[in-house]
Structure I
Amino acid sequence: MKNLSKLFALGALALPITSYAADLTVSVQNLTQGVYFTPVLAVAHDSETQLFTPGQAASLALQEMAEGGSLAGLIAQSEAVGANYAHTEGLTAPGAMGEISLTNTAGNSSLSLVAMILPSNDGFIGLDDWVIPEQPGTYTVYLNAYDAGTEANDEIRGGGAIGVPGMPVPPPLEALIGNGGTGVSSVENNNTVHIHRGSIGDEDMEAGISDITSSKHRWLNPIAKVTINVN
């Protein structure tokens with residue numbers, strides 16, 4: 001009986017204890033030659049929460065981020081479910097790196113990340129529900145570009161607000177984006193979140209089908225490198 005009690009005690013001590021990291025440092029490197037990222041939002045959340053789900057329609061909060069770069073809706077959603085979040089400030093330029101320090105006080109198990117791609121109509125980089133390792137260390141993830149499926153990819157300057165066609169053009173891109181394009185497309189056939197086709201563009205800054213300059217702003221996946229330090 002004593003031996004059985006001792007084995008039971010040892011077995012209890014050997015049971016794994018799930019404990020997720022309290023501190024994360026997330027570095028996001030822009031791998032493109034001419035595309036910018038709006039402020040990058042990193043969220044530590046539970047396994048029941050998603051910022052986006054490929055193959056499903058975008059939420060209004062995701063649409064606001066993907067079409068205009070606004071994080072307000074996604075931050076409000078994160079606060080409502082007890083998630084921890086942090087974000088970069090300003091734009092992440094081609095080749096540059098943005099860093100986020102995130103304290104996971106709630107012991108959330110998953111990490112998600114989003115930022116709008118500029119220039120684009122509703123393109124964004126996304127990390128979906130990445131399980132935070134229990135083991136401290138440095139982890140690397142490469143991100144694809146997603147299309148929110150909420151707006152046609154006309155590649156025409158303008159827009160930025162929900163329901164307003166066109167691409168927002170902040171000052172760093174002002175001189176690099178054309179004006180007077182007729183539009184690449186007026187419809188979006190896939191209305192769910194899906195892998196972005198990339199920009200079409202052209203080389204005509206005053207006419208053509210697109211206001212995107214193809215030699216500067218086209219990209220291939222992966223579009224971003226994420227390095228996560230788990231402490």
Structure II
Amino acid sequence: MDITYFPISDWSEEDRPREKLILKGKEALSNAELIAILIGSGSRNESAVDLSRRILASVDNLNSLAKLSLSQLMNFKGIGEAKAIAIVAALELGRRRRVEETVQLIRITSSKMVFDIMQPIIGELSHEEFWVLFLNNSNKVVSKSQLSRGGITGTIVDVRLIFKLALENGATGLILSHNHPSGNLLPSDADREVTKKIKLAGDSLDVKVLDHLIITETKYYSFVDEGIL
């Protein structure tokens with residue numbers, strides 16, 4: 001049975017995504033409608049909204065959509081390079097906004113706060129990265145730095161560089177964090193060893209290692225919460 005296709009131009013004005021945003025505000029639009037505005041048009045047999053719904057139906061959520069490469073997006077019929085670029089750019093802007101929201105001086109009072117800061121940065125990566133948060137006497141984050149970037153199997157951490165940066169930032173405390181792209185939260189022997197090594201170096205310089213978090217897309221493991229630091 002043939003399904004009658006109505007292009008967006010034939011919709012009532014209040015149902016068209018652009019006009020709906022103007023009339024009702026951005027909050028009134030669904031994810032599919034927002035993506036439809038990004039891609040601008042659908043195909044001969046499918047509106048931009050229907051195309052967007054089809055794309056969203058193929059992934060679990062927007063985080064999953066953000067992981068798709070240009071070539072993967074272009075596998076959807078109706079999505080060319082320009083439309084794929086628009087989607088990738090918009091989702092990257094959203095990720096960067098989340099990161100920027102954590103830039104202000106934040107006083108750390110729990111491991112959950114560290115997760116909220118670091119998850120947008122490393123929680124969804126396909127490779128492993130090791131980061132350090134530098135804290136002042138009030139436990140406020142004064143700086144954060146990526147110390148290493150490696151393959152899925154691990155990273156190499158320069159302990160000397162950590163404390164060079166700590167002294168430059170006037171930090172009295174450190175919080176270590178790295179991601180496990182595999183989703184496994186348990187620390188490896190290497191994770192435990194590097195934590196011990198950094199803690200011993202910090203003790204000699206009077207810079208405390210306050211915690212070490214292993215971060216995945218939705219969860220985290222805190223060495224302090226688990227009683228091993």
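Among candidates I, II, the computation of relative contact order in percent (Cα under 8 Å, 6 or more apart) that gave 26 used structure I. Starting from the value 17.2: which structure in I, II was mean count of other Cβ atoms within 10 Å over residues 28-35 calculated from? The value was obtained from structure II. Largest in FRET efficiency 1/(1 + (r/R0)^6) of positions 52 and 196 (r between Cβ atoms, R0 = 41 Å, to 0.05) among the labelled structures I, II is structure I. Match the computed value 0.99 of Rg/Rh (Cα atoms, Kirkwood Rh), for residues 84-187 alone to one of the structures I, II, and report its label. The structure behind it is II. Tell me which structure, out of I, II, gives 2.4 once distance in nm of label points 7 Å out along Cα→Cβ at positions 156 and 180 is calculated. This figure was derived from II. Source structure of the calculated read-out (helix-only ellipticity at 222 nm (-39500 (n - 2.57) for each DSSP H run of 4 or more, over all residues; to 500), -4500) within I, II: I. -0.33, -0.40 is what came out when log10 I(q)/I(0) by the Debye sum over Cα atoms at q = 0.08, 0.09 Å⁻¹ was calculated for one structure; which of I, II is it? Only structure I yields this read-out. For the read-out distance in nm of label points 7 Å out along Cα→Cβ at positions 148 and 172, a value of 1.9 was computed from one structure; give its label from I, II. It must be structure I, since only it matches.
Out of I, II, which structure matches 12.5, 34 when Rg and Dmax of the Cα atoms in Å, for residues 36-115 alone is calculated?
I
Here, each number is a calculation from the coordinates, and none is a lab measurement. Computed from a prediction, not measured in an experiment: that's the story for all the values here. Cβ atoms are built from the backbone, for glycine too; each structure is taken alone.
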